[in-house]
Structure I
Amino acid sequence: MTVDDFRRLFRYDVWANEEALQMLGSVQEAPASSVSRLAHIAGCSSIWLARLKGVEPDLPVWPDMTIAESSDKLRVLKPLWEEYLNHLDDETTASVLRYRNSQGEFAAKVGDILRHVVMHGAYHRGQIAADLRAEGHVVRMTDYIVAAFAGALD
């Protein structure tokens, strides 16, 4: 993947998170599991960016946040990810990052971490949609191809 491909994936991630926020904001009472999953998306995005920058994360993996707090955090993260991606090059995406989590020490290519962040968010947004659908709500499509058709990735 090229650096431009990663930037495009992260534009998708921002778009899809906004769609999830609109879904959750459109219901009278969002399922607690969905609120928790949205906070988890924000928490993990923040943690991975901190690891990539070599700084301490400011959130746990499963932060206890409201929809509004998660929305605020995702909006704060957007320009921070953009800044990181704007300074990214092919050498960096191929480099290995060593990090520690609650299960021990690990190492992964930066490019694989970037893919993981976006795919992880997609997985949990799918769970949010399933939660809402199970309660009888109409859900918004957050598929990558929908974002591409909408022109959200350019």
Structure II
Amino acid sequence: MKPTLTINQRVLVNRLAYNFGDPSVNDILVFNPPRGANGGGRTCGVRREQGQACPVPTEGTADVNFIKRVVAEPGDRLRIEGGIPIVNGVKADEGFIKPCGSGGGCDLPKEIVIPPDHYFMMGDNRGESDDSRFWGPVSRDQIIGKAFATYWPPGRFGLL
């Protein structure tokens, strides 16, 4: 999640945030990813086409917590150009990310549709992040909560 978060930085998570509403684009979430993400894996739930982000996650849940940013919601049409999500034909305004460069997953021009009750998650360090591009959208049931503040190290305290 560089540059938004640094390695070993600690966050506070609101576990009740989505009891009365749904996640939104740009929310930073803590969640259990699909099984395909386990151990840094990049396993998609279906055979994906060349130039396409993973449209369906692998079955099951990995026993690890991830933190990523929501870039697309259920029903959204998504493609990726230069690491930037194009959602429903509109290029996201993301001045906070670290550019993608030439890493894998930077250009996925074949559009996918986010399944019901799923969210497409990407890290802010687009060229180095293992995220939904590779292992698919995250089910709402796998969301632990919304990260809202950092508390460690002390010099990096602040709201997200």
Structure III
Amino acid sequence: MPSVIVQKWPNIAEAIDAFADNQLLTAKSDLGQKLAEAFERGHAAEDEIRKLTDNGAAYPQDGTDAAREVDRARRMMQAAAYQRDLAKDGIPPAWEALRADVHKKLSSGILVAKGFRSPHNGGAPEITIPQDEWRILALVKSEVTTKHDSQVAYVGVLIGKPEET
């Protein structure tokens, strides 16, 4: 395989941030923001309930304004939990879409990767992962493994964008 010139070789997580489609990155970021906001709203509702119930020791009498406020805070807490769960459930598919986008770019040669064959033996050279090998490879967190039962795997993988010559 001919040598390629790459200025920067980020690891897989950094490469996803650097090279994945901006709309996919924005979607993942939005989910993270929604998750954080839901946690914040849920904690605020819990704090309100603690305040209204003297830290759980004394619940207000039914029909009072304080009892209605406790009910409202409970509904807010439940809504925040629902929003939190929706955002949490959306994060793994968002990451999968990002990995698939980078994988597609590796398969097409837009990006290149290098790493060590696994299991790694001390002194073994780092190699450029051949473009056509991406048909059977998958990006998995910090390593590259085969999609099925084959025994090909790479560790210490770095991904870069070749310079235009």
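Computed from the coordinates by the stated procedures, all read-outs in this text should not be read as laboratory data. These numbers were taken from a predicted model, which means no experiment stands behind them. Cβ atoms are built from the backbone, for glycine too; each structure is taken alone.
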Q.
Between I, II, III, which one scores greatest on FRET efficiency 1/(1 + (r/R0)^6) of positions 33 and 89 (r between Cβ atoms, R0 = 30 Å, to 0.05)?
A. III
Q) Which of I, II, III yields -500 for helix-only ellipticity at 222 nm (-39500 (n - 2.57) for each DSSP H run of 4 or more, over all residues; to 500), as computed? A) II
Q: Can you spot which of I, II, III the value 26, 19, 12 was calculated from, given it is semi-axes √(5λ) of the Cα gyration tensor in Å?
A: I
